[in-house]
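Asks: Just below sit the structures, each encoded as structure tokens.
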Structure 1
């Protein structure tokens, strides 16, 4: 008899877990209040970032902290109430971003990222989703030649240690590759073994369809309560009661609050973000995803238009949206990319990334409950890491040796 399993959360991580478990013969029910890929996984920059072997650290230099303080940047903004409510996790995030701790974290984090594209590949094939994926990399552009040179040095290190591939472009080569961009740019790093996705939500939806094709079941319902029973787990929703031997919590930014009802107080916090789609003529359309890292936004050539995404906003999950960060990014983007047209969406999209202070997700068994499994806290890279998370968690749940050493991702490390 197949082992009954409920996966809570239908973002990239939850859908990927459900797909891997269903392929292994489990009877899997995937539960979310909305259709797959309509929450956090919908609003990202659409990159499967094989190059992202270094997680985003908390600013440590006095100069950067002072630059952030006025709260007018595109890459980092904050709300005072959100900062106060997450003061403990944010302080630990700052500590883990110190040089020595961060140096230990990078290879652990990279051990997952290194499998990103190779684990997306079979899911793309199973979902017949090749039309959504571009495999020609993306551009990280620089105005300052010194910044470009420093980043090129990091790229060489990433190539030697983690198999990242790249090409350094000077200003002329960049203009030939992306003639619609400003002439003021000194050059770019072209990350060549990362992939772009022209509709992130549609890719998650396609993966969900592949899960259903494997015999999985999807329940669109709001979660009300999760309790342990003598035989496993009971999940109450507004559509009824589901029971299973195993439950996987892959609720993204909502994972921490739900787990408190079961007695777990993991140091979760969120980084919110915004996006807007813009019109643009074919003559000025970007050929690649472009990240303006000196300012802090991404321009993504998607099916719905050119998507502009912001950096991080440190704020409460349920705080009202503040669109000033997006306006700042838009002003900078219009200088970088004059072909950026009119806004297309009725209002900006706003979502939140689920984060933990050591920049690594929690993936594995719950410390105090049999049959309860965690998969959340992927920060900026849930879209990238969903499929490899699905694989390693399925391997653990089936008693196999995971393809990655999972000790750094245990829940009891906190």
Structure 2
């Protein structure tokens, strides 16, 4: 069971964080879009998500919902969206921005559906695994996620290094399609339809879920905590290429970052079981703040120092990847909330953070005169450093303040093992 879950998580990882790493460079270099135009596209998609993600959650929660058919539909949409984004030019006289909007809308709609189905099924699988099932499942799931992110973030650079620079993004899309197919086949036996609803039983809607203080708080924490990673992921290539002047090391730096996240995920899980989620999360967040404060002081050519930043910040992300989704899943089970709707909102929170980071920071850099791949003024470069390193530190401090409000072992159900010892 667990290898299948890890592979599916790796597939989903292709459509998450790596897109925001590659899109700025792809859209400006390959499609000729401005940073402001790309930011506008991403903001429009997030407005669409605001409306559709709760609906997709409701769809997944329906009694006897055909989860296999929905998963197949999502996989097909994800594959088509990847091909449209990176492999095919705009047809029918559409502008590059218009075609990118259509393709990305398909990618993110399919991603939302698959993520909602996957995490909802994970609640059931973890419950069947017995005590500690949420933490064990989360550790393996997020290790798979880290593996998928490593592959997706490094692949275009690796393809370019092998002499396929002209078709690197197209080949990236083809590999993504192959991974989607393999993961869909692997996960196929685990999908099960929802149980029939008892007579008179109703499923809570979004308003009831937001009225639950524990889930509302965790959604807020998830959003605030995702913003720093969203900002640094969106601007990573710009920082490496235009601040550090080390474009040839962008791929290795990404590998270091996500390898550290994946390698430390099981360690954070064990630490949390012993010391509690509050202490563990605060430790990881403090490590992240220290890493990016150091990054803000780096200048051209300081590759060795930035490699340490990648290792430290990647390790810090490992704590977020494992603990917050596991805590949310355990709380959803404990509060008897519908998994589909709950993870529809969790998906929206994660994507909203990524899109807001791109939609706000990219136009902001444009206003300050920053142009990727060109000689920039000290004013423009300073804006890049602020957006990449200093702003995430401030956001992470806000997330730390929220973590301090997590209860000290107050949970009595499935979330209790995560909070015990906090």
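Throughout, read-outs are computed from the coordinates displayed, never taken from laboratory work. No experiment lies behind these values; they were computed from the predicted model shown. Cβ atoms are built from the backbone, for glycine too; each structure is taken alone.
Asks: Consider the structures 1, 2: one of them gives 24.0 for mean count of other Cβ atoms within 10 Å over residues 9-16 as calculated from the coordinates. Say which.
Replies: Numbers: 1: 32.0; 2: 24.0.
The structure behind it is 2.
Asks: Please state which of the structures 1, 2 yields 18.8 when mean count of other Cβ atoms within 10 Å over residues 177-184 is computed from it. Intermediate values should be presented prior to the final figure.
Replies: Details: 1: 15.0; 2: 18.8.
The correct label is 2.
Asks: Hey, another quick one. Here FRET efficiency 1/(1 + (r/R0)^6) of positions 273 and 401 (r between Cβ atoms, R0 = 25 Å, to 0.05) has been calculated and equals 0.55, so which of 1, 2 was it run on? All intermediate terms of the calculation are to be shown ahead of the outcome.
Replies: Working: 1: 0.10; 2: 0.55.
Only structure 2 yields this read-out.
Asks: Quick check on the output: -26000 is helix-only ellipticity at 222 nm (-39500 (n - 2.57) for each DSSP H run of 4 or more, over all residues; to 500), derived from one of 1, 2. Which one produced it? Intermediate results must be reported in sequence, preceding the final value.
Replies: Working: 1: -10000; 2: -26000.
The read-out comes from structure 2.
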